[in-house]
Structure P
Amino acid sequence: MKRDPRALLACAAVLGSYPPLVVAALWPWPWVFLAFCALSYAAEIVARRRARKLVDLLSSVHLGVTLRFMIREMAAVLLVARTAGTDSPWFSALVLGLFVLHGVRALQTGLAIAHARVLTRLPVLTRNIDGAVEIPPPPPNVLVGYGAMRTLYLDMLPVGGATLDAVLGTGYQGVAGVVIALGLGAAGVAGLLPHLRRVRPLRNRRVVLRTVGKHLTTYRPEVILYFSGPNDSAYQATMWLRPLERIDRRAVVVLRETSMLRLLGETSLPVVCIPSAADLMSFGALDSARVCLYPSNVGKNIHMLRIRGLRSVFVGHGDSDKEASFNPFTKVYDEVWVAGQAGRDRYRRARVGVCDEDIYEVGRPQLTGVHSTGPGLPYRTVLYAPTWEGWTDDLFHTSIITMGQAIVRALLARSPALRVIYKPHPLTGYRNPAARDAHRGILAMLERAELSRSIARHPAGTAHAEPVRHQVVAGPEPSLYDCFNQADLLITDISSLVADFIASGKPYAVTNVAGLPERTFRERYPSTEAGYLLTEDLDGLPAVLSAVERGGEDVLAATRRKLRTYLLGPDHPDAMTRLNEAVDGAYERAARGEADG
C-alpha cells in the first residue's frame, strides 16, 4: 500500500523527537529542549490527521499516545530537576500537579466514554418517529472528540511553562501552567456532567423499547422493508424507499446496524433500527404488519423470518443474470418478486427450488425517472460502471481488473469527442485487492486527463478553467439513475445495471470477461441480447462507439425495444401500479393464511 510521504515524515518526527527531548533534559540544554518539545507537539497533531493507521500501529506496539505524552512530561520534570534542583518547591509542585492532571484527564475521558456508551447501546434508534426517543444534544466536540484525546494537550501549559522556567531561570511558570490546565480539565468534567444526567433515562432498555413501540403502534404499519448489511450496501435498501412511500399500505423500514440509520437515503417513512435479535423478535409494535420485503440475502434475515404472521417477500436490489439473482437461499421466502418475464425464467432454468406460482412480476418502479435521450451536449457521454468482484473469482463478475483501465484509456483517446463518467460499484475492492488497485489506476488516468486538458486549453497566466469534463462518481450522489440520464452509452458488466439501463432505450455494451463464444455468452446471459459485446482485446469498441456518434448506425435499437418488455415487463399498467397491486395481494394472502391457521 502506498504511503503519503508527508504522513511517513510526520510519524518519523513523532518517534524521532522524544530521544532528543530526554537527552536535552539530562544535559541540560533548555533551548534545544524547547525546540524539540515544539516539534513533538506539532508532529503528534500532523500524524494524527495524515497517518491515523500508522499512529494506531504505534499503539499496538505499546507506544500509544498517552505513553508518549507522559515521556514528554517526564522529560520536562527532568529538565526542571537538572536546572532548578529537586529541593525547589516549584519542582515538587510541578510533579504533584502533573500527577493530579492525569487523574482529572482520566475522569473526564471516563465520563465521555460513559456518555457515548449509553447512546451506542440503545436497544432501538429511530428516524421520522417524532418523540419516540428523545436523544439530547451532544456535548461539545472538544470534550468527546477523538475519545477526549484533546484534553491530553492540556499538558502543553505545564510542560511549556517548565521549559520557560529552565530557559529564563524562573520557577513559577510551570506551576502556573499546571494550575491553568487543572482548571480547564475540571471545567471539562463539569461540562460533561449535565449531559450524563440527560442521557440517564436512556439507560433503561425496557422503557426505551416500550416508548418507541407505543409511538409506532399508533402508526400501525402494514408492510416492512427489512434490511441488514455492511455500510457500502445501503443503496440496496435506499432504492426501495421512494416506491414504498407511494404504495397505499403503511410501510416501515426496519434496520439492524446502527450505522445504516445514518447511511440510509432520505425518506418520509418511519425507520427503526433494532440491533438485538431478541429485541427485534419481541418488538410488539410490528405485530400489525403482514408483509415483509427483503432486498438482500444476509444472515440476519433469519431473525425476521422467524416471526409468525409475516408473509416474506424477496424483492432483491435489481434483476440481473448473475447467480445472485437466482440464489438457492431465495426458496426460504414465501414469494419472490421480479421485474419481468426474464426474472421468472431465470428461476425456472436454475431449478433452485423456487416454485413458479410463488414468483410475481412487479416491474421496476425505481426507473420512472430514467430518460430515453442523452444530455444533449455537443459531445457524447459514456458511462463506465463496472460491477464489483463478487465473492469468488470463478464467476468472472467484474471487468475492472482485466479490462477496466484499457476501456478507460481507449475512451480517453477519443477525447474531446467523448466525455467519461466512471461509477464503480460501492463494493469494488471489498474482497480482491487487485480490483482496488485497478480502481485507483482508473482514477489516476482520469485525473491526468483532466489536468492535461486544463493545461492545453488554459496555459499558465490565462483566466478561469472550464468545468471538469470527465467525472468520477464514488458516492451516492449523483444517483445511478442520474448518471443514466447523463449518458449516451453504458459500458458495464453482467449486473442489474443492464436491465435498468434498458429502460432508457439507449445503447449499452457488456464486457465478456470470461472470453466465452458470443452465442454461448448471450444464451447464458439473456439480458445481453440487445447489447454490444466487449472482449478483453476491445476489438468491438469502435463499433460500440459508432452507435452513439453522430450519424452512426445503432443496429441493436430495435432489439432493445423488444428486450425491454421481456426484462422489465409491459409499460401498461406501469410498474408503480403493479408494485402496489403486488403489495395488496401479498397482504391479503397473509391475512387469509392467518385466518386459515
Structure Q
Amino acid sequence: MMTLPPGSAGHPSQRPTRRRLGRAFALGVVLATSVMATGTAAVADSPAPGTSDLGTNVTVFDPSMPVSEIQATLDAANAAQVDNEMGTTRHAYLFAPGTYGTAQKPLQIKVGYYTEIAGLGASPTDVVINGKVEVYNRCLEGGGTSNCLALDTFWRTLSNLSIKINAAGQDGCRASADFWAVSQAVSMRRLNISGGNLSLMDYCTAGPQFASGGYIADSKLPSVTNGSQQQWLTRNTEVAGWSNGVWNQVFSGVVGAPAETGFPNPPYTTLDTTPVSREKPYLFVDTDGTYNVRVPAAQKNTRGVSWANGITPGRTVPIDDFFVATPSDSVQAINNALSRGKNLLLTPGVYGIAQSIKVKRADTVVLGLGHATLTAVDGSTPLEVADVPGVVIAGVTVDAGLEKSPVLLRVGKEHGNNHRDSAEDPTTLSDVYFRVGGPHVGKADIALEVNSDNVLIDHTWVWRADHGVEGFTNTERWNTNVGRNGVIINGDHVTATGLFVEHFQQYNTIWNGDDGTTILYQNELPYDPPTQADWMNGDIKGWAAYKVGDGVKTHTLYGGGSYVFNQNNPAIHTENGFEVPQTPGVKLHHIMTANLGAGTLDHVVNGVGAPADTTRTGSPVYVVDYPTP
C-alpha cells in the first residue's frame, strides 16, 4: 500500500470419522503456533484442547466460557499480532453458536495481522457478539503512541456473526462507533451489525490517517462512516446509511446504497444488481455438533444478502469430505487426497510448496482458515486448477519464494482451449491474496493467470511489496523482488468483483479474454523504478496499470483507479493509467488517476485526461466514461 507524503489528503495423526463440536472446552492454546516459512511446525499428535481437531492454530470458543477468559485470550492474541505484519503466525478464532458478552460486560475484540474471527453458525444470527470487533490505527513510533496510521492494516478476516455494538467501558470517542480501519486483504462477510455506527476509519487515534481500501459482502450494516477510505467495494449488502467518500466508492447489489449522481461529486459508482456472484464458503456446525462447510451457489443479477430468507442457497459438504491439512503435510499427501475425491481445508500456517497442489476435479473446494499461506519453494507454481467448472478457492494467500516462479496460481491450462467451464457454476476465487516480497525476497513472473472461461474473482489483493523486512533499500528492491505482471486474464466471460493489484514491473493487469467485467479496480504503480529507462514499454513511457488486449471486442470496467508515487525517481512519467482498444464494446465507467507525491501519470486512458502530477497531489483526475457516450 501507499506511503503518502506529509500533508496529502494443526494436524492430528489420527483423523476421526466425524468431527464434533463439544459444548464445553478448555481454552487450550491461547496463541497460534509460529510456523516457519519452510513449512515445518511443532504439531500435536492429537487435538489440543479448544481446537476441535482443526489444528493447534485454531481456537474454538463456546458460550459457556467466562467472558473474561475469552477476552484475555483475544487480547493476548492481538498484542502478539498487532505489529506482526511480516511474521509467520496465523490463527483463526471461531465462535460456536450462542451469545458472547453481556450489556454490563461486553466482549470487545481487536483484530491483528493474519487473524480470522468467524462464527460457526449456519446463519450469521446464530453467533452474537455483545460488544465490538475492531481494527484501530497502528502506531509505529513512541512506544506505540505516535505515527499512527491505517495504510498497512492488511490480512485479517471477519465473518459469519452478529455484532450488537456495545461500547461499555470505552471512552467517549471509542464509544462513538465500531472501528474497522483497514486497507487491503481484509474482508467483512456475512455480518449482521446493529446498535451503533460502523466506521471504516479510526478517527480517535491521531485522526483518520489514510485507511485505504477494503471490501464488504453479504452483510446487514447500520449507518456506515466511510471517512478516509480512498477506494472501497460493498457488494450484495444492506446498509442503513452511508456517509462520505474519498476517490472511488463502488456499490454492487446493495440495498440502501447511495445513488450514482454527479460523479465524481460524490465519488459513487452504483450498480443495482451484481451480474455474477458466489458467496465465500464457510465452516459451520449443525444441530448435533458436526462440522460442515456450506458452499454457496453461484447467482446472477442479485441484490441484498444471501441469507435473508434462510440458509444461503448452495450445498453442504461434511467435514469428512475434506482433507484437513497442516503445514507438516506434504504436497504429495494433499494431492493424493485430492485425487481420491477429497476437498481441502488448510488450517492456519505457512506451507512450503515445492511442487504444485493440483486441483483437477470439478466442484472441488479449497478453503483456508486464518490466512493459510502457500509459499513457493524452488520456483514452483504453488496452486494449479484444471479446466473444470465449479472449483472454489477461498481464504488462501499465495507467496512468491526466493527463486522465480512462472506463476503463483494458474486457473486452466496454459494456452489451452479445451475448456470444460460452466457459466452456471463458475470456478471462483474468494479472498485469495498474492504477495511478492515483504517478509522475504520474492520472485514471480505472474501472480495470477486465468486461462479458463467463466471464472469469478471475488476479492483479491495482488501485491508486489513496496516495503518489507528483506533488508533492501527501495532502489535495490526493483532488482530483487521481481514481479512482471500481477494478473493476466486469458479466459472469456471472466468477472472480477474487487480487483486490487499493485506495484508490478510491467502491466499490472492484462485482460485478453472477451466479455470480461470488473467491478472496482484499484492499483498503485510501482514506487521503485530507478530510471525512466527502467520504466519503458518500447517507445512508450511506462506501463499502464490496466491493459485490455488489442483484440478484445467487449469489456466493461466499473470504478477504476491507478495511483503514481515514483519515490525513487520523481522525474519518471507514465503515459496512461488505462490502455484499451478503441471499440464501442469496451467501456470504462468512472475511472481516475491520482498523484501521491512523486512522478507523473500523463493521462487517465488512451491519451485522455489531464496529468496527475505534483501540482495536484491528492486530487484525482477523472474520466466519467470512456469512450465518451
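Starting from the value 4.3: which structure in P, Q was distance in nm of label points 7 Å out along Cα→Cβ at positions 336 and 376 calculated from? Label of the source structure: P. helix-only ellipticity at 222 nm (-39500 (n - 2.57) for each DSSP H run of 4 or more, over all residues; to 500) was computed and gave -15500; which structure, P, Q, did it come from? It was calculated from structure P.
Where does the value -0.44, -0.53, -1.32 come from, among P, Q, when log10 I(q)/I(0) by the Debye sum over Cα atoms at q = 0.10, 0.11, 0.18 Å⁻¹, for residues 224-399 alone is the thing being computed? Going through each structure in turn, the value belongs to P. Here FRET efficiency 1/(1 + (r/R0)^6) of positions 328 and 440 (r between Cβ atoms, R0 = 41 Å, to 0.05) has been calculated and equals 1.00, so which of P, Q was it run on? Of the options listed, only Q reproduces it.
I have 3.7 for distance in nm of label points 7 Å out along Cα→Cβ at positions 80 and 568, calculated from one of the structures P, Q. Which structure is it?
Q
Computing Rg and Dmax of the Cα atoms in Å gives 30.9, 96 for which of P, Q? Walk me through the numbers before you get to the answer.
Working: P: 30.9, 96; Q: 22.6, 67.
The read-out comes from structure P.
Which of P, Q yields 1.35 for Cα Rg over 2.2 N^0.38 Å, for residues 152-191 alone, as computed? Attributed to the structure labelled Q.
Out of P, Q, which one gives 0.20 for FRET efficiency 1/(1 + (r/R0)^6) of positions 112 and 560 (r between Cβ atoms, R0 = 25 Å, to 0.05) as computed from the coordinates? Of the structures listed, the value fits Q.
Values in this text are rule-based calculations from the coordinates and carry no lab data. Source: prediction; values computed, not measured. Cβ atoms are built from the backbone, for glycine too; each structure is taken alone.
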